[in-house]
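Laboratory data are not the source of any read-out in this text; all were calculated from the coordinates shown. Values in this document were obtained by computation on a predicted structure and should not be read as measured data.
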Structure I
Amino acid sequence: MFNRQIFFQWAWLSLLILTPIVLWILPSDFFDGSKVVLCPSRLFFNVECLGCGMTRAVMHLHHLEIEDAIFFNYGSVVVYPALGVIWLIWAVKAARKTGILKTPKEKNPTT
């Protein structure tokens, strides 16, 4: 019988792996002046928020365009590495739950 939880773990792991690949395939200026509007503030009120600049800055950092990223948002040089660490933690946890990675065994302390 197919385990539903394992299916969702595999789907989550696939999403985690595919997201950075798709962002690398997209051009670095995809969110700069495109007609794709993801921000509710910009969509409903036509006002850009700090997240709009962060989205564009992270996309430029993902393509190693540091000057452009800093132009859009200075905080991206701190946020992008933090996102990378969070992504890595999630990917390792998902890989362990699916059985791809083995959980490290605890050492028994000898007293």
Structure II
Amino acid sequence: MLSKIKKVFQYLFEFSDKNWHHLIFIYSLYFSYFLFFITFTGIVSIPTKYLHILRMVIDYYIILVLFIRFNPLISHEKLTEFDRRLVFTAATYMLLSSTMYDYVYSHIHFPSF
């Protein structure tokens, strides 16, 4: 049973190591930074329920990717440049989004549609 789980994680690891996946991860984070920025500055008013959904989707996506790439069932020869960038970008995103999200909800009231 454990060997089958290891095979699944190995497959998911190899799948997450594709170049197109790297680009999707990075651009989705940049897109979310942009949305939080334009909402935070008041350039555009985006209902908070959509920001909440976006944040949850990206948070769970980050959790899933980190779990797949850094679980103890997969052996790593060495960390790649993408792995370093993944961990740093994910941590930065979670710090900034949590801080900005909490500030927006506690100080700014957006109309809900």
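Observations, loosely collected:
- With Rg and Dmax of the Cα atoms in Å, for residues 29-68 alone derived as 10.5, 31, matching label from I, II: I
- Among I, II, structure where helix-only ellipticity at 222 nm (-39500 (n - 2.57) for each DSSP H run of 4 or more, over all residues; to 500) as derived comes to -27000: II
- Origin of the derived value 27 (relative contact order in percent (Cα under 8 Å, 6 or more apart); candidates I, II): I
- Source structure (of I, II) for P(r) over Cα pairs in 5 Å bins from 0, in percent, computed value 2, 11, 15, 16, 15, 12, 10, 8, 5, 3, 2, 1, 0, 0: I
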